[in-house]
Structure P
Amino acid sequence: MQIELVIDGNKQTFSAPYVPMLAKRKFLEVQANAEEREQDPSAKDLLAEDDEIMSILTDIIFDKQFTIDQLYEGASREYVDRKLLEAIYGIKQDDEGNEEGK
């Protein structure tokens, strides 16, 4: 799996040879915790949940090759969400958002 980020004005490509099973497990844990939480989560809860989800990419899949701050600053939310779908569910999308071979 690969991800491209703009860091300090330079486009960099990071690679991971495979997506560990722990990534999907962690994602499902975050979702389960969110469902257990009250119906109207605070902004602080939503930020913490977002950081947990992003740490799946930074810490588990790409083994700390870049930081959460670099991820937030170096890519659009849409791109990061596509990469999460690719990592967790194996769904790849081309640049126009169309699904490619699963």
Structure Q
Amino acid sequence: MKTKLKKGDRVIVIAGKDKGKEGNITFIDRKNGRVLVDGVNQGFKHQKPNAMGQGGRIEKEFPIHISNVMYSLNGAPARLGVEIKDDKKVRVAITKNGRSVID
């Protein structure tokens, strides 16, 4: 799935149980269209004990669908686009107040 989001971008969750939370993207799974956002969609993984260590409930973050996040520009959601400036492609955040260049 094609996306204009990148690893390290600050995003806002716009749908689901964590609606309104912000975090940075730590991983993008383009094949399944999912992103891993730190501090969002946390749950427990039950792990059996093995030779490497002790078992138990391990808290971890689970991926959410990419359509449920939106780029955050100064705490407000913004759409992303691409413009050509000086013969180079640049990412642009589009808000109610206008456009601003990212990167």
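Any read-out appearing in this document is the output of simple, stated calculations on the displayed coordinates, not a laboratory observation. Please read all numbers here as calculations on a predicted model, not as lab measurements. Cβ atoms are built from the backbone, for glycine too; each structure is taken alone.
To which of P, Q does the computed value 17.0, 57 (Rg and Dmax of the Cα atoms in Å) belong? Don't jump to the answer; show the numbers that get you there.
Values: P: 14.1, 41; Q: 17.0, 57.
Answer for the origin of the read-out: Q.
One of P, Q was used to calculate relative contact order in percent (Cα under 8 Å, 6 or more apart), giving 21; which?
Details: P: 28; Q: 21.
This value belongs to structure Q.
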Computed 95 for volume of the Cα convex hull per residue in Å³, for residues 36-83 alone - originating structure among P, Q: P
Highest-scoring structure on mean count of other Cβ atoms within 10 Å over residues 4-11 (candidates P, Q) is Q
Quick check: -15000 is what I get for helix-only ellipticity at 222 nm (-39500 (n - 2.57) for each DSSP H run of 4 or more, over all residues; to 500), calculated from one of P, Q. Which structure matches? P
Calculated from one of P, Q, mean count of other Cβ atoms within 10 Å over residues 44-51 reads 8.8, and the structure in question is Q
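Rank structures P, Q by distance in nm of label points 7 Å out along Cα→Cβ at positions 20 and 92 and report only the one at the top, that is, the highest.
Working: P: 2.3; Q: 3.3.
With respect to distance in nm of label points 7 Å out along Cα→Cβ at positions 20 and 92, the highest-scoring structure among P, Q is Q.
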